[in-house]
Structure 1
Amino acid sequence: MTINGNAVISAIMLAIFSAMLIMAAGYPPEARFMPTIVGFAGAILSLVQLWRSLVSNRRVPRTETDRPGWHREVRLLGWFAGFLLAILGVGFLIAAPVMVVGFLVVDQRERPILAGALAAGCLAVLYLVFEVVLELSLYRGLVAQFL
């Protein structure tokens, strides 16, 4: 069994979310809720992705010519870094939908209408869950602080 870049990234993400859960266990109960929810969901999704990556390597024999390189993982890490910078600059509510559209249209070659609809759904979920239901103010970004 060969380990590809997807499996490595999934293992790294699983470690990050597991560390988040371990750290959250030491927080007071009122501060533990959010990191536990995010850490648990992220750990489950990372575990599923790791399992899928390892199983797909066993099922599909690959030759040297069709084996993917590390360029895909590096490109995805670039998108992740861009997302983090966008969050720092303009905050979650603007960065998330913009990055969803950008990633889907530029990287995944999806139709702009579908990408826009998914970005609108992303914005609606973020706003409704955090701002309305949980009554938590999401980070607004450095630009908002200077204005």
Structure 2
Amino acid sequence: MAPALVPDAVSAAPLQPASDLWATINRCDPPDQPGAVGVRWSVPRRRGGGAQWVRLRMQYFDGQERTWRGLRSAAGRGRWTRLGDGVGTVMSGRTFTFPLPAAGRRIVLRGRVDVEWRRGRRVVERRRMLTTGGHVDPSDPALVVSQRSCEIRR
């Protein structure tokens, strides 16, 4: 399944290979860490170079308005992080822990990952991904689970 991507006008050279660009929920409210939601991503090298940078923003589903909204709290907003120097595909991730909903309530979360390839301070390409499922890899303990979203219910 291809990730939901939103290319920006900065793009000058295609990624190689594009199938290595994805984000997924790989941890969803596990018994040993209630309220934890993990997002894992893969960012390929870019033909033409550029160091890989990412920023993760968590979103929740507003059932009343039937739309996704960004979390304003620090628990849902990551900072720009340099992943690699652009030589190869880099995989990484982050786990947030959210307050548990009240009994009988739920929260549905997904990740939005912004990716930039930079040469020095200059951005040479940008992409935005939403988490998708289908990235399970039995040989990778961090990819036993791969989901589009995470529902925390009590």
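Please state which of the structures 1, 2 yields 0 when helix-only ellipticity at 222 nm (-39500 (n - 2.57) for each DSSP H run of 4 or more, over all residues; to 500) is computed from it.
Computing helix-only ellipticity at 222 nm (-39500 (n - 2.57) for each DSSP H run of 4 or more, over all residues; to 500) on every structure in 1, 2 gives 0 only for 2.
Have a look at 1, 2 and say which one yields 2.8 for distance in nm of label points 7 Å out along Cα→Cβ at positions 113 and 129, as calculated.
The correct label is 1.
Among the shown structures 1, 2, from which was the value 30, 23, 14 of semi-axes √(5λ) of the Cα gyration tensor in Å calculated?
The read-out was computed on structure 1.
Determine which structure produced the value 2.1 for distance in nm of label points 7 Å out along Cα→Cβ at positions 97 and 137, calculated from the coordinates; the candidates are 1, 2.
It must be structure 1, since only it matches.
Quick check for you: by relative contact order in percent (Cα under 8 Å, 6 or more apart), which of 1, 2 is greatest?
Once relative contact order in percent (Cα under 8 Å, 6 or more apart) is tallied for 1, 2, the winner is 2.
Check the numbers for distance in nm of label points 7 Å out along Cα→Cβ at positions 33 and 121 across 1, 2 and tell me which is largest.
Across 1, 2, distance in nm of label points 7 Å out along Cα→Cβ at positions 33 and 121 peaks for 2.
Taking distance in nm of label points 7 Å out along Cα→Cβ at positions 25 and 49 as the criterion, which structure among 1, 2 has the greatest value?
2
Rule-based calculations on the coordinates, nothing more; no lab input. No experiment lies behind these values; they were computed from the predicted model shown. Cβ atoms are built from the backbone, for glycine too; each structure is taken alone.
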